[in-house]
Structure I
Amino acid sequence: VVVPVMMQRILGLDEETRSKYDVSNLKVTAASGSALPGELATKWMDAFGDNLYNLYGSTEVAWATIATPEDMRAAPGTAGRIPRGTVVRIVDEDGKEVSQGETGRIFVGNEMSFEGYTGGGDKERLEGLLSSGDVGHFDDGDRLFIDGRDDEMIVSGGENVFPREVEDLLADHEAVDDAAALGVDDDEFGQRLRAFVVLASGADASEDDLKGHVKSNLANYKVPREIVFLEELPRNATGKVLKRELAELDPAEDE
């Protein structure tokens, strides 16, 4: 059982170090705890075989979807399909279910859903289903994709931007080892996207190179206005990026 950052570090080991360990009997690798970029999943399976399963869920609902190796080969980055006994519904702001391919808020229900927090309070509920706190969509193969946190969406110049797709695209660049993105205040557009990048060892890429990579794959309004290069991203004990710490960084102070 791993979190994605552990996979990154294992893949980052030199061949001499990795060859010391016999992984020939490795049958199942279960990844969970934070978003699993499609490129990382592909690299793992290329290195260790098609044994990777991506589990999407939360403490409150246990699992919501499971992606098999076949799912991730066919659709890298997917969170998988709904297992038996679980209900996943994607709805708009009015609570109405959206069409296939459309992004909406994710609600989950199963027999393992919690009843509430011990100190009081609860997650948002809709017809017995719990909010996962994420937004996403289903593809035509009934596979779920997570587009981001519902509280991370930014509106820049009237357009909705989800940092997750920009993060995944930056992480796919051959010179990038790790990436994160978030919205910051902007006097002209209301908000703008700022990205944080950790370059791979020995790699070289400029801010313009990476902006061009995003621009060639996504709409212009999704291109980060600025890219900050870091030695590493701040993470908690489970490998999740601490975006509140990134939000406190002021690139102007480092110039």
Structure II
Amino acid sequence: MRLNVLGPIEVIGSAATCRVRGFKLAKVTGLLALRANHFVSMETISEELWSGSPPRNEATTIRTHVYNLRRVLSSSHTGPSSGVTLHTRPMGYQLSIPDELLDVSRFDRLANEGRALFDAGRYAESADRLRAALAVWRGNALEGISVGPVLSGHLAHLGEKRARILELRIEADMRSGRHRDLVPELYELVATDPLNEWLQAQLMEVLHRSGRRGEALRSFHDARRCLDEQLGIEPSDDLHQTYLQILSSGYQR
């Protein structure tokens, strides 16, 4: 059995693949999964579900959601134990699951391996490993769920980790000489996040290193106009320096 939360929550087993249905059940599942192998208190679950204003029967309601989660987990596999266990603890619960069965743990493992390869100067291998890490994601984490105050912090943390791994993968590809391959992807990323000056600088660099100096310079002016129109600011010193280096052909291809 596998539990996936980097996208819509799903439980994949030998007997069936189940999407976790129900707004609050999905939040309980997401919280226990993102804190897998650690104790989660009833108080924390209550805060996520009701943001400090729980109903009078909060304990019963939480127990019902946990019972329903156990049913989902048990119905997704047949035969011997899957290795996934939902423990009842004093004043809380703990979802025990091997790392290889949880997509968040697989992402972390591949990301750490890719980072180690990058630090060792093995850039092509690093890029491939980091690409595999990013491929674990099937969309936004806990997609389709309106999260509460506890999960919102977890999702912000996961989003930052994903963004940093994407940046490292782009840098590894660049150091591997894959400049032309990066151009379409960086155009798409910049269109999605035009205020990200790091992405803008990488687009300028790969365009220049691909022999498209004019496009690289034009992309700087596009970025400058966007920053001015949306934020009323000038490009950062780093982005401006990238522009000046390209303008004077300071980069070696």
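Where a number appears in this text, it was derived from the coordinates with a stated rule and is not lab data. A quick note: this is a predicted structure, and the numbers were derived from the prediction, not measured. Cβ atoms are built from the backbone, for glycine too; each structure is taken alone.
Ranked by FRET efficiency 1/(1 + (r/R0)^6) of positions 47 and 231 (r between Cβ atoms, R0 = 35 Å, to 0.05), structures I, II are led by I, which has the greatest value.
Here relative contact order in percent (Cα under 8 Å, 6 or more apart) was derived from just one of the structures I, II, and that gives 12; the source is I.
The greatest value of distance in nm of label points 7 Å out along Cα→Cβ at positions 31 and 127 among structures I, II is that of II. Computing FRET efficiency 1/(1 + (r/R0)^6) of positions 39 and 87 (r between Cβ atoms, R0 = 30 Å, to 0.05) across structures I, II gives 0.50 for structure I. Consider the structures I, II: one of them gives 13.6 for mean count of other Cβ atoms within 10 Å over residues 191-198 as calculated from the coordinates. Say which. Only structure II yields this read-out. When FRET efficiency 1/(1 + (r/R0)^6) of positions 71 and 119 (r between Cβ atoms, R0 = 35 Å, to 0.05) is computed for each of I, II, which one produces 0.40? Going label by label, the one that fits is I. Any idea which of I, II comes out highest on Rg/Rh (Cα atoms, Kirkwood Rh), for residues 135-222 alone? Top value of Rg/Rh (Cα atoms, Kirkwood Rh), for residues 135-222 alone, among I, II, belongs to structure II.
Looking across I, II, the calculation of distance in nm of label points 7 Å out along Cα→Cβ at positions 7 and 23 that yields 2.6 traces back to II. Looking just at distance in nm of label points 7 Å out along Cα→Cβ at positions 103 and 159, which of the labels I, II belongs to the structure with the highest value? The maximum falls on structure II. If helix-only ellipticity at 222 nm (-39500 (n - 2.57) for each DSSP H run of 4 or more, over all residues; to 500) computes to -20000, which of I, II did it come from? The read-out comes from structure II.
Can you tell which of I, II yields 28, 26, 17 when semi-axes √(5λ) of the Cα gyration tensor in Å is derived from it? Structure of origin is I.
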